[in-house]
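No value in this document is a laboratory result; all are computed from the given coordinates. None of the values given here were measured: they were computed from a predicted structure. Cβ atoms are built from the backbone, for glycine too; each structure is taken alone.
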Structure 1
Amino acid sequence: MSTSANTLHNATAAWREADRKHHLHPFTDAAGLAKEGGPRIIVKAEGNFLTDSEGQQILDGMAGLWCVNVGYGRKELAEAAYNQMLELPYYNTFFKTATPPAIELAEKLAQITPEGLEHVFYGSSGSESNDTVVRMVRHFWNLKGKREKKVIISREYAYHGSTCASASLGGMTAMHEQADLPIPGIEHVMPPYWYDFGKGMDKDLFGRMAAKAVEDKILELGADKVAAFIAEPIMGAGGVIVPPESYWPEIQRICKKHDVLLVADEVICGFGRTGEWFASQTLDIKPDLMTMAKGITSGYLPLSGLMVGNRVAEALSEGGEFFHGYTYSGHPVACAVALKNIEIIEREGLVDKVREETGPYLQEGLRSLSDHPLVGEARGLGLFGAVELVKDKETHERHEKNLATLTCRKHCIESGLMLRQVRDSMICSPPLTFEKVHVDELVSKLRGALDATAKELGAA
């Protein structure tokens, strides 16, 4: 080992030891991580690639955590933050004040979001903005004199964040069990997950059936008790679940019929990933409220927003003080970076590129893996994708304890590809800056990892 390599190795060991002593990781089994020798230390990133502390280059097929839409190393974003920090590093929006970046970004968001969403309430994360949904929806119905209209319906496998309120909105049972969630007033129904719940059924018929589960819950509880239905247009952390085409038109009909607010969680879907600015535009959804985060700054700084439709905004504007907000709501530096990030996406035509070129190419590449003995289904839309791993293609039987995907993820990383494992699916959401050559590399390395997994499991 060279001196340089020795130095890197020693630095990695020191970082891992300090990490073990002092750092509690999110969504991590600490004891399990320690047995594996500690975390991989990411020290650098450029374009679509990460570099770890021992020099391995890794193609980032997850855009960080669904968020680095314009790729890594964008000097323009660093300069936007630097210049704003020199001009005005921070001021709040509580004391009847505002800052130019927060105002200018609000105006820009009103232009690019679905029609009718003209106002934004800022936060710093998707969890915060979905937490705000609970507060705002209930306050809205109070202002309307319908104080019994409080229940929010969500879906199993949904992910809406990690605060007590947003985790309650989510449908992750493991999260609920650890913290005695959900909080009162949150109900869950089946997701539009055809591969798991609709085997042997026509997809459009299944889509209507999944939508009917929402209406059945409204009728069970009473429409006078149901305030809102919240859903990701495409379920992300739940396994990249793309609903049948029949699902969203029926959901919108049901919400309108029963006067239930429709909330689209675009935290993962937004800012170009589906080939439009937002998946609501791709799928022709007209939400009353819409949350966003992640891609708004390409992850360079924390920022989120809740877009508020005119009906709700008018009630709020006439309803006195809304006792809600965050220290960093509309943080000027984060807003300045978001404005520059949106400018880059527009200037480089990244939304059109996803819709017309790289999105279809990724979907074609993932579907080419359907011939693999482990792959039960390949699915996705735009630069979202998943391959579902099974033991038996005919019965959809899975391997126990997610063994196939945990093994596959290990082989992906060893080959220099960062993907995520969710239950029995390997999922990807690469930066919008991916070229076809990067898609080819992702698909090739994933196939190699599948081959290695099949050999290890004796399924080749």
Structure 2
Amino acid sequence: MLKADMSTADWRALDQAHHVHSFTDPRAMNVKGTRVITRADGVYVWDSDGAKLLDAMAGLWCVNVGYGRKELVEAGRAQMEVLPYYNNHFQSATPQMIELASLIAEVTPPGLDQIVFANSGSEAIDTVLRMVRHFWRLQGRPSKQIFIGRSLGYHGSTLAATSLGGMAHMHGMDNALLPGFEHIGHPHWYTQGGDLTPEAFGLEAARELEAKILELGPENVAAFIGEPVQGAGGVIVPPSTYWPEIQRICRLYDVLLVADEVICGFGRTGSWFGSQTFGIEPDLMTMAKGLSSGYVPISAVAMNARVADTINQGGLIAHGYTYSGHPVACAVAIENIGIIRREGLVERVREDVGPYLQSRLQQLAEESPIVGEVRGVGLMAALQLVRDKATREVCTAEDNAAILCRDYAADNGLIARALGQAMALSPPLTITRGEIDELISKLGSALDHTARALGRL
């Protein structure tokens, strides 16, 4: 049991002595001190000092059904009593694995009917890499090995996922990326589109893929991977012309199309998956986060018949994890999908709270001198912080605008995320209009503080 009499100072000292944080500069964190989160309910979390914060990031884009869902707690508890663990090696399965695979096939886009389980988005990406290369080998085309990703693409933090992703700061950490990965640019019109219309820029950005395939040789390219909306890269929503052109190019050159739905999946964009929102027909799809609403680690890869039939007839599948399809994780995910269905959360995001959040953010942007663009869909959004709205000149790293805004927001009871020089939001799908109003009020105050610090108010 946790020590009930620990003060925040005690927790911070213990944390500093023994705990290495993810995506954190320890020196900067230890100067300020760790924020110790102790409990949560609905869209709120509380820290060890008793401060209440509206979590507008749903943890890490994942607590889709909100905190404190006793149904998920009970599903996990009940499963642990009956069968706390078994694997899917050795021609074995559990009812929970089988039922969840069937449920995933029901909610994914048509044709993605074969499911491989893993434990995180990173592991799902590694699974895709192995399955796709295995598929092409079985097809008698073993030279098709190269994966193409995008700058600012995020696909996880294993060595393979980091190599596939397009995050320069992650590449720079170990400076030893794996071979077989190439990248094209990302489709952010506001910062990259120049004088082009969004539609013209979308086509131009997509055609970078065709140029890269021809440069490498179609006989060497295995797959293109992209998030429907680039989440950690800054909530980059592509122009309407982008994904249809990407899909046309992939089909023309027989390159598999992989949708990374780890962030966009399970209602975030107002559809079950971002692929449905943007009309993408992927050959493979990764998912995690919203699959269990983050209550327990679980991920999956869905494959279409072309890929799955070849692999299933190709002999030994020498891949998997000890905890693939863990029965407790599967039981929680089954109940989580049930909650999303029973409460109509996908439709709620599409028809009610999603449009309401986007409209309130647009109002906020019109009032703020430092917000140049609001981009988003459903319950994910970003506000681009700028020096000049007219010229689309964004704030620089030296301005430190997003970090300032993030910290002001946290001090005012709101958790938002700084991504580059943008503020990102991804609240639980259960958020109410009243809670969105609270979010907007607190974010507006943080933007005003930031503008004053930059000399813009």
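Have a look at 1, 2 and say which one yields 22.3, 73 for Rg and Dmax of the Cα atoms in Å, as calculated. Show your work: numbers first, answer last.
On the way: 1: 22.3, 73; 2: 22.0, 66.
Attributed to the structure labelled 1.
Please state which of the structures 1, 2 yields 2.0 when distance in nm of label points 7 Å out along Cα→Cβ at positions 162 and 426 is computed from it. Could you put the intermediate results ahead of the total?
Values: 1: 2.6; 2: 2.0.
The value was obtained from structure 2.
Which structure, out of 1, 2, was mean count of other Cβ atoms within 10 Å over residues 306-313 calculated from, if the result is 16.1?
The value was obtained from structure 2.
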